[in-house]
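Multiple structures are listed underneath, in structure tokens.
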Structure P
Amino acid sequence: MAVSEPSVCLVQRVDYADPVQAQALVDLLDGYARDPAGGGEPLAAHVRAELVPRLQALPQAFSVMAWHGPVAPGNAVGLVNCLEGFSTFAARPLVNVHDVVVQPAWRGRGVARAMLRTVEAIARERGACKLTLEVLSGNHPAMRLYRDIGFEGYALDPAMGAAVFLQKKLP
């Protein structure tokens with residue numbers, strides 16, 4: 001599925017087997033990892049080498065990429081990585097938007113919005129009941145975009161409070 005946008009020539013699902021798309025995915029994610037919003041550190045060499053083959057092996061994973069011009073080296077400007085999960089309360093799949101990456105020169109030009117529309121269309125094709133994502137509270141431009149396109153805080157009962165994202169790293 002492809003979506004045309006004025007500032008982006010093409011938004012499409014990533015073909016992990018295509019070496020140009022695979023390299024663009026790794027490069028965009030590495031750029032995001034180096035950004036303060038992504039932790040400020042480059043991807044480790046083993047992650048750069050293993051990421052695409054491991055995503056390709058996961059039937060619940062998919063990615064979309066935005067291209068300025070044809071699918072060619074140097075033309076990728078945005079990336080969204082997604083992982084399908086399952087909602088036990090709805091007995092249906094859900095799609096977690098795991099990474100949203102837009103090259104700095106392309107931010108504010110509708111790239112993330114276009115990619116997330118494509119993600120939503122793929123999630124609907126998969127029968128997903130919802131999209132989920134995590135965002136740093138200080139990433140105000142991302143928070144504005146997500147709220148503008150319909151994301152909201154998660155609470156089952158407001159008296160119990162909003163959900164909080166936690167992690168426990170494993171060695």
Structure Q
Amino acid sequence: MTFVNSEFLRDLKVFDIPTCLRVCAGTDGSVTFLLEIMTRKDVSVVTEAQHIVKADTEMSSLLKVPEGSDVNYRLVTLFAGDIPFVRALSLSPIERMPGNIRQDMMRADIPIGKILRNSGIETRRDFDNINITDDDPIFDISRVLSRSYHIVHDNNTMMWINERFPVDERWNL
């Protein structure tokens with residue numbers, strides 16, 4: 001089950017973006033899996049940063065954990081072939097990750113969708129927001145679609161994820 005707030009869905013429907021991007025931005029499943037289907041290429045995960053941080057006030061509120069809790073901070077880019085399609089930041093409270101998921105997350109270059117699928121645990125994605133910015137320098141272009149959501153397990157946030165997608169012709173697949 002996925003929680004989709006009505007504003008998220010309304011906004012996604014009105015954005016002037018390529019259909020393949022609309023599908024990836026609206027999925028409640030694995031973006032990596034969709035990219036592999038759409039591009040017919042293997043998708044690689046390039047880790048830009050990964051480390052354990054202490055939850056500050058903002059993270060504490062976002063993840064519903066006490067300030068000072070250990071949080072896995074992970075920033076990756078998903079490439080299909082040599083083309084970057086998604087930049088994703090994930091924040092995961094260490095105390096809420098089952099052991100097998102924690103181990104795979106620490107190995108860095110495994111997509112989260114694959115980690116969850118291999119773990120066999122029940123999760124849902126609760127969408128927070130989606131927007132398009134015209135002044136975001138990610139991907140060396142200015143127009144970027146951003147979405148954020150929580151991955152929930154046992155009614156607790158196991159991960160908070162923000163994904164950014166370039167809005168350009170690379171999605172005309």
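Which structure, out of P, Q, was helix-only ellipticity at 222 nm (-39500 (n - 2.57) for each DSSP H run of 4 or more, over all residues; to 500) derived from, given a value of -7500?
Numbers: P: -9500; Q: -7500.
The read-out comes from structure Q.
Once relative contact order in percent (Cα under 8 Å, 6 or more apart) is evaluated on every structure in P, Q, the highest one turns out to be Q. Each of P, Q could give distance in nm of label points 7 Å out along Cα→Cβ at positions 96 and 112, but the derived value 1.1 comes from Q.
We did not get these values from a lab; they are worked out from the coordinates using the rules stated. Please read these numbers as outputs of a predicted model, since none were measured by experiment. Cβ atoms are built from the backbone, for glycine too; each structure is taken alone.
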